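Derivation of every value follows stated rules applied to the coordinates shown; laboratory data play no part. Because the structure is a prediction, the values reported are computed rather than measured. Cβ atoms are built from the backbone, for glycine too; each structure is taken alone.
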Structure 1
Amino acid sequence: MKKIYLVRHGQTVSNTGEKHLPNLEGYLTDLGKTQAQSGADWLIDTLPSIDGIYVSKFIRTQQTAEPLLEKTGMEPVVIDNLHEFDYLCLDTMQALPKHKRNAEADGFWQQYEPNTTHGEQTESFNQFSERVRQVLDEEFSKLPTGNHVIYTHGLWISMLIWQLLGQPLGTQLALRKFRQFELSIRAKNSEVFCLTLPDVMSGAKSNETYPPSITKARTCHDAPLDAHLVKD
């Protein structure tokens, strides 16, 4: 049996609402670095062993992983397609004042079709959902039995849970329903979900598998909400 501990990265400057940075460049705040350290301490204290540490290509997951890498002496593995949903056009968002960015983001979820992009160098909802599926089917399935720590992102975790629940994709209604769902369960910075992928069972029913399961393993009550989730 393999257990995959999905850790949302620590707080970034973009999470505070002060700046809208390119997704690839979002870096941790001082609070985010503290969250990364406490998260590493929790993982060391909680897991009987750590058999692999994985990050996305975005710097905020790599920064969040640093304390655990220092404690274990391990090297991280970058997993393609583990990065956050890159759905907002950077030029458009940076041109807007802070108080209008949330409305622009909300407009994407309310008005866009699942195959439509917000602008250049962005991806559609369908493209995002497909690469989350690819990681589950092709990357996580290859991991050996053991405990694996995956540093990833809030929307990415929400999409994984949505798919594990067998929820619909591919329509505008599905896009809007996913948004409602993910706002209700969005992981705070440094929170952890545990994804269990059972091995193939042996015995009378050989080749039978149990479905994956996912539960929240660590709750961070004191972590502030992302700025866009705080309503005036």
Structure 2
Amino acid sequence: MIPKCVPLRSLELFGLAMRHRSAASHPVTDSYERLEFFGDSVLGLIVAQYLVEHHPDWDQGMLSKARSSVVQEGPLAETAQRIGLDRCLEMSPSEASLGGRERPSVLCDIFEAVVGAIFIESGLEKARWFVLEQLHPYLMQVSAGDVSPNDYKSRLQELAQALWRKTPTYRVCQESGLSHDRRFVVHVLFDNEVMGEGAGRSKKEAEQRAARDALEVIDRAQKARIMAGETGSHDT
């Protein structure tokens, strides 16, 4: 059953966009991976065009950051889940038992595969309508100036440079799981001192979570210093 908000007529094409390689008769020709590859490019084009048309005063760096903020795993996975693609996902029972149906990377993939399928069936205009409609909240967020809202690594680097003139380093301290279901634990360090830790199903995801953890540590320390200063001023 194709969700109402997905402008596709072909059940066969939609089924292909929803089929994980674990349920495919052939991992290349019978899974969503080729559609996902194509849809990723279509999605990037649509968002890039929107940003260029709506923000004539933004330079290349700002446009690039804004596009990356929208076309990334978090927003695409959230959108896939919101419109019910997770319930249409076809995968093996073993993959599903490992949490595959809720895995952000998989949800991101099937959203991109759907975009690719819409383009193949109906062309760019229909794909553009779907993408701009579904990603509207994230486009409004970056248009309001909140660029890279989920890019904690960039935020941490900017803050560290401002506070200490230092750059964080990231180190994988643990790696586990099967080849199709890897799990990474990453530390973020300053001068070889661990400031934050994060876990994820990819190194990139784990690094972002480690950076977020470090930002929270810095924020708590700054608030504690402010409170200590206020207490000291009252005592005097």
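Taking distance in nm of label points 7 Å out along Cα→Cβ at positions 124 and 156 as the criterion, the largest value within structures 1, 2 is that of 2. Ranked by relative contact order in percent (Cα under 8 Å, 6 or more apart), structures 1, 2 are topped by 1, which has the highest value.
If percent of Cα pairs over 15 Å apart, for residues 36-83 alone comes out at 41 when worked out from the coordinates, which of 1, 2 was used? Answer by label: 1. Among candidates 1, 2, the computation of helix-only ellipticity at 222 nm (-39500 (n - 2.57) for each DSSP H run of 4 or more, over all residues; to 500) that gave -19000 used structure 2.
Assign the value 2.1, calculated as distance in nm of label points 7 Å out along Cα→Cβ at positions 164 and 188, to the correct structure from 1, 2. Source structure for this number: 1.
A value of 21.0, 76 for Rg and Dmax of the Cα atoms in Å, calculated from one of 1, 2, originates in structure 2.
Which structure, out of 1, 2, was distance in nm of label points 7 Å out along Cα→Cβ at positions 4 and 196 derived from, given a value of 1.6? The read-out comes from structure 1.
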